[in-house]
Structure I
Amino acid sequence: MTFSAILGTGRYLPQRVITNAELARTVDTSDEWIRSRTGIRQRYVAAENESTCDMAEQAALQAITASALAPADLDLIIVATSTPDLIYPSTACLLQKRLGIRNGGAAFDVQAVCSGFIYAASIADQFIRSGAARRALIVGADANSKILDWTDRSTCVLFGDGAGAVILGAAESPGIYVTRLHADGHYADLLQVPSGVSRPSADAHIRMHGSEVFKFAVNIMGELVGETLGVAGFDAADVDWLIPHQANERIITATARKLGLALERVIITVGEHGNTSAASIPLALDTGIRDGRIKRGELLLLEAVGGGFTWGSLLVRY
């Protein structure tokens, strides 16, 4: 039987950093207000001429190097993003070109907002298990700043930009034990950008009902923990690291409490990065690996919830 395993990771964060104090000069907020409600201290923001593909490329190159591979070794590229460079071609195709791959395997985007990376990794896992691919590049990348209303304090304080990348490769043992994916479009009005190609609107910014999103996320993330571990045949005590979507520190804390996991075993980057949407989990994963906390052989539980609502998880042996 073939499984998929993590070969390498990478990340990219833009140069510009916006602190809470800087935001407080333009909207009615304060460092204390933002920290107490979200845990966020700062966020990275892409330059005016910096695109999602630009960020994805840098994260991908770092992951390729960490995997000791060449771009030509990849036979699948999936980019999870809600902020593509173009309507088409996909950001994944643009990235494939940037990497110099000609006549390569499949390349496509996945749009599941903050759950996008989990969705993309689950798809890549199925490709590898079926034998349709041997090495897959999955990138979560979002330029949220491009769709923020910087006068709306309920959203502009939350989001940041960045990219994280993971390369999965075929292996004889897990790797990924199980992935779980869910969605319920009845919650669409709670977190959305109310504009699109076939339904254009002057309001093309992130709009969110924060308290309702918070309640849903806390409840569903806790349920997702039990579901994922049950399907895989593990207990909470078996989990070495929880790597949740980095949206709000209070949601992360509540999830860890339900899992019975000390915060010292949770990778938390929301304070420095803000909510980077699809980039959130791969950025946190790469951070934990590169600073030495996450070690080979440890069991990782990755989970996210995003607009749609979408939610999903991935249980993997690193």
Structure II
Amino acid sequence: MIGQVVVWIVIALVIAGLVAPNEALTWWRRGQQGRRGVEWPSLAEAFALPGGEPGEVPAQLPAETDHYLVYLSGIGISGPEQLPVFETPMVERLAERVGRTTVIWDIYPYSPANTALTQGRRLSRLWRRLVAWKSEQRLGAVAFLINLRNAFQVLVSVDRRYGPVFNWAIAQQIAAALLRHGYVPQHRKPVTLLGWSGGAQIAAGAAWYLSVLGMDVRVISMAGLLGSDPGLDRARQIWHLHGDDDLVVGLGVVLAPRRWPIFANSEWNRARREGRLQFVSLGPLKHTGKGGYFAAGPLLPDGREPRQATADHIVQVLVDAGLASDNFAAQPEI
């Protein structure tokens, strides 16, 4: 009996892997075949609703800022409208703290069309049920299908056959989000892509196409599981943030052989050799759960919450690079 269950699970995983590129290919067939590559969408396209239905373009867009930080969530997210509950406090803290910067997170980086799992899909009803179970912390093994589905999209991004189409699509969604938040393409303000876990690979993949639009692009890999993506060649700077107790990040190295030193001419190792890739330790943090990057506790030896330490390091990276200011920094005494 157990053997049959294992066989069916393996078959289901194989099928899921085979159909994973379909969404990206469908996005390309339905509207991108006539285009030469990534391009800025119109405002109407940027504000279009999921499924391509027209949306309302506001009379006045948000004011432009000096820097844009685009947060790409991990594989636990199910749509662009809401971050996973455990990520929200840290991201909101980051948005309050980082100065001269617009923080954007209304992107579902595992959908080429930025369409939530719960909207406009054949299996939307199933996904809605799984999202509800996940929020209620019920039937965790079943709700984990959301993570599994998104993980396959990360593999599509890495794939040298389908990745270019998928990453192109996500770059288009990032460009649209930037326009919605007041970005003026002609001014070419710097953009930093902050990818958490699997979102780091999506960030690296999209960097190539965003640079084609003339953006000054940087990538922050927050405990990222990413390969040696061609997009790393187009990133002005890459910061790889990791916790000392994060075993998952170590697994990412094993699964990405082109990051190994023997591939000296890979994108990853070229960036490292050129000084564009920097490693930043976040201290004794784990990937998820208690003591993870988004956790409230246990407190670190210096008395900070793990999520506070995570935000501190991200802000410090941006401040040191001259991209942002720290709104919480102590003001000099007069």
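Please treat every number below as a calculation from the coordinates, not as lab data. Being a predicted model, the structure only gives us computed values, none of them experimental. Cβ atoms are built from the backbone, for glycine too; each structure is taken alone.
From I, II, which structure was mean count of other Cβ atoms within 10 Å over residues 53-60 = 26.0 calculated on? The structure behind it is I.
Which one of I, II has FRET efficiency 1/(1 + (r/R0)^6) of positions 37 and 77 (r between Cβ atoms, R0 = 30 Å, to 0.05), as calculated from the coordinates, equal to 0.65? Answer by label: II. Out of I, II, choose the structure whose coordinates give helix-only ellipticity at 222 nm (-39500 (n - 2.57) for each DSSP H run of 4 or more, over all residues; to 500) equal to -9500 when calculated. Checking each candidate, the match is I.
Determine which structure produced the value 157 for volume of the Cα convex hull per residue in Å³, for residues 125-260 alone, calculated from the coordinates; the candidates are I, II.
Here the read-out was taken from I.
For the read-out FRET efficiency 1/(1 + (r/R0)^6) of positions 45 and 93 (r between Cβ atoms, R0 = 25 Å, to 0.05), a value of 0.20 was computed from one structure; give its label from I, II. The structure behind it is II. To test your reading of the models, identify which of I, II gives 1.00 for FRET efficiency 1/(1 + (r/R0)^6) of positions 205 and 253 (r between Cβ atoms, R0 = 35 Å, to 0.05) when calculated. Clearly, the read-out refers to II.
Using the calculated result 126 for volume of the Cα convex hull per residue in Å³, pick out the matching structure from I, II. Don't skip to the end; give the middle numbers.
On the way: I: 126; II: 167.
Corresponding structure: I.
From which structure (I, II) was Cα extents along the principal axes in Å, for residues 101-188 alone calculated, if the value obtained is 49, 31, 24? Computing Cα extents along the principal axes in Å, for residues 101-188 alone on every structure in I, II gives 49, 31, 24 only for II. In this comparison of I, II, the computed figure 17 for relative contact order in percent (Cα under 8 Å, 6 or more apart) is attributed to II. Taking distance in nm of label points 7 Å out along Cα→Cβ at positions 277 and 309 as the criterion, the top structure among I, II is II, with the largest value.
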